[in-house]
1. Have a look at I, II, III and say which one yields -15500 for helix-only ellipticity at 222 nm (-39500 (n - 2.57) for each DSSP H run of 4 or more, over all residues; to 500), as calculated.
2. Please compute distance in nm of label points 7 Å out along Cα→Cβ at positions 264 and 384 for structures I, II, III and give me the label with the greatest value.
Structure I
């Protein structure tokens, strides 16, 4: 107990002084927390360990900590990275005088003189953002669904810190324990998320299974298969995946008649893409498990966001500084307005790739009024609306479209769609459907789009994906091959005879349907 208290004290002092964090301190805190939860069980709903229950920090103290953290981060970036050394020298900026607050306490101080860092700068020359004082150990690549993958370098200490924080989150936020088994259904090339998931899962005593992004039919068979492990639940209890891959699982499970009783899932964690309300509801119905999402980025870890029960996304203030800016002017977004998340991860949590005012490209809407939820003391936005690609992407967001499309079971998932702008500024939605003319489906979509107030000028349906405008790349498209054989039924009667229960007992998995996926 004394050793844990000492680790907590050293960690707290490092944060307050913006000095180097000892990874061993966080690792000990995480290890002892997992042991405590195993012995005494999960904390009560009013525990100070849980989000929203800890005492709120005095606003003036918060401003002081933010100011000190930003200056320390800017100083490290200007002294040790080629990109910011050149930038600060050219503009004559002094890191020690930068202030995110104006004289009236508003967010319009001298910090705004630091230019926003565009994603293309990091993507084009990742080495220019690596600190000369760091020792790079791992290059983490983004999935590249929005373009060329972005490279972010991490030191060994950063990895250890991130894993320790993920372990705490797995124990408290996800409720993982020694009887659980988590399956990670994400791209195996996503090194950092995979490393975090495996290490945090096993450090709380749970078991870990790497699925990758297999064909949906194979993944469903694996989820339903009995484990037969001593001291563990009978089947996989937790699933971590992306929204588009989850949609592929939901589509296949609904089509093939899987039921919640076929699985042992307790929770499904979704990240990396927009999770629509209809997809969440359909996944909960078919798998019988709660579905939750969070916000994390390779570039800005360990900063992230947690949804509350009132629909806000609350961003951690301890690990970095959040701004929401107009993507055309880079001015602060007013309450109720839509803007792009611009983030600065703090030292000492980050020491290798250093980023100041990094434009993530992720669109959010600011609350029109101050939130009144349990997490109101943390910066709040809407959940992620989509990615900024131009004014049209803010007028009709990815979330708007997925809420519309994924509510229709007739539309194959993952949904294949495109949004184009007409010469007069109107927006056309192009959507892949199983067959044409699909008059009833069209009528429902048009009616619901009008009820939602979506500014669509028209809807164009296709039964041939090659005839459509280019559609968005999805994480579900990063399919991985398997040498498992798939029995191909000869007809509808044979296919109907193979029930999910047979698969759970070891029957041959069905072949994946060759649709427009």
Structure II
């Protein structure tokens, strides 16, 4: 399998928010909201800060060892687990919920990014060692977001009556049916059955989603030494207990957050607002808000009802039930991991930029933040069409109508384009000369002359549009081809990576797709990669 790539600046794609672009450009107004630059030097600075924070490495490795029971580890994974016991070992982490079958492509990209970034750090910093980590957000309860997958243009949705933390949900017959549907979509391709077999091996009835995700992601990335952590355990929550208690007693995170929000919303739309208590209460079938009034704690359930709880008893007997929301999840992550860099998408970075004061209030080190890698994958058939139409990387990211118009203009005869341009220039020059003369002789008519010039040039622009529309009617095949290109590369006018699942690409290219993506994954360059693949 062959591949070649090109890069485009994130700002030139049109798909990334202002706050993301400003962060990449180190905008002055954003600098107070993060601690370290997204560079190797930034990571080194994060290490110096991290050294002053005690991570319970024994608990970390003990819990990870339990989670990997029954799973075959590669030598590099075994070594990485042991390295985590050493004070000079740090993690490079990404986090994501357990979307069924890994969800959108960017799930794959962000994991490969931390793998590549950890390798880069290992090359540059001989005094330290770095382990890539995928932190599974298994406590997330948003099944609407996590319970579907797009394969071959079809959205496959898991229909289940289960509720609560998605990671704790059990695999049922409906989910297994989706695997059969995926197999039907990809089975005709060279590696389709291989991928389906992997899914069937990992996703078996009555296994939890988090366990199946652990096994599946491990198969895809164990060769790179990736360590996967499921933080939904009593032991990990125990290490977070002081911060849980502080939040319940003081609502410290919201107080810290609101100062930042007030400052940040002068420039940007705020991503996450926070609550008085930024903890959920996890029960068998729910992840519910904890509320406090006059020192009385209640659980606000999804149906609107309330349940009183003895908070002291719960902290003592059931601390695993306390689940940080988006405001405290990162603090929890950074408490249990010796982490120095976090890789996330634009939305993730936007809310992390709200959290520096929360971290300071919790007295937990804030990591260096990196925007995850983005790819646009182009297969051989699409690349052939792009070459035929002479569409370059920058043009690919144009809106469909603008691209069609541009391509139509290139197909119009030179004489038509030349005549239109010449006529426009001649009329502009003639009116300019006339306007200057009239200004000298009849000043009161100058404004009227300028209005006539504007009207005449506007009429020519309208004529140009009519010419393009007429040419579009003649060039129906070109218009259709561009529509096909845009639909395949930017489904639903969004980035491919936010919609497509890895299934179809694995089915076409096998495990080599992971290696190709690994090969072309960047570390600190922070550019969008367009990757053309030839099997």
Structure III
């Protein structure tokens, strides 16, 4: 059963996380929160037309609804939204438009929304999904299949225009430069005197005759103008789920072996780790979390169609009848070979995610290694060295740190397939072993991304601000919102193993203190 936090979970935990009211964060204003259309009206109308409707938190329209536009005008902005279309569907986001005798597309450029596979415009790059319509084509096709949500983004700052889709920057153009003007002159837009002449304007959700759906729409002004409340808008109320956020995470915490206290639930309440992760989504504004300990019901292709990232803090086996984590092999094969390899999708393993599916090679081949004991128990204090302090997942830790937690060692370790970000510093840790012990690593997986964080056994690790920022950095990297290198670095494992062997030999040669 999926569990979601719909109110502030606990005063004590909120204090630890420094989370206030659950409103739009980082300067963003919510334009559609799943309920109200107060920020919108029909084109050249005072209110939205009847053809636009809200169902189950989704803004929908069918043909004949007319275009919907923002009540406010925007100059420079960061506009984020989710969209999906039916087979052959066509719509768009038109920006910096003005209300003239003609339709919105006669004054504003368009971010194309399209089913690339079934619509004829998808055969031409300059009119395919994510294009600046008929002017600038996307660098690649990263659209998701019909029926799945796509994450769109338009950024305009100081004349620089960017279109993003599913975490990938598709194009960049300079508003009004020679190339821009030449493209207009060579297109049908040259006949429209007012096309792309506005320094500011409304933003429109286009009705292009077919069915289109939108959700999670928000905007940040980048021109210094203060955000003004929408006409007739009610004051925003605190919301403790992150339903307005662009990414959705399915956090799987089911145990079919040892159950860590951090993911143990009391009755139907969320576990400690689930509460922290959910509140991180609220605080950061990056994502919404659904938590499950029922993979038979919730880890299915139908359910996963609504998610961008899957996160495991699990134990269990594929075939061992005494500890089966009951995801069918066919479903896991599909997840690894299809879902996870799609653009914008990602997997985050935490702690005992590496103590899962020992008997199923495709899983541990994906995650990078398999739990093989923990000589450094939950009461241990260890030193960690950071091999890549520039990656957003490891940057919060600095060059090195000391922490109390349980540390795993691994079998099936594949240094040639992963980028190690952090490792156990054997020279400065009391219990010494002659091999490399990775703690945090990342990898590209098809067009998806994978991160494994070995820390996380103890509750005080989850409330550590640096641990939280590390998880957030990993999410940003998976979403394509932060740059980070995933190039495998097997030389790190080789060097760390050499250091570990040296540390063991030095420890052996030290004279033992007298009793």
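1. Details: I: -10500; II: -15500; III: -5000.
Checking each candidate, the match is II.
2. On the way: I: 3.1; II: 4.8; III: 2.4.
Greatest value across I, II, III: structure II.
Every number in this text was worked out from the coordinates using simple rules, so none of it is lab data. The shown structure was predicted, so the numbers you read here are calculated from the model rather than taken from an experiment. Cβ atoms are built from the backbone, for glycine too; each structure is taken alone.
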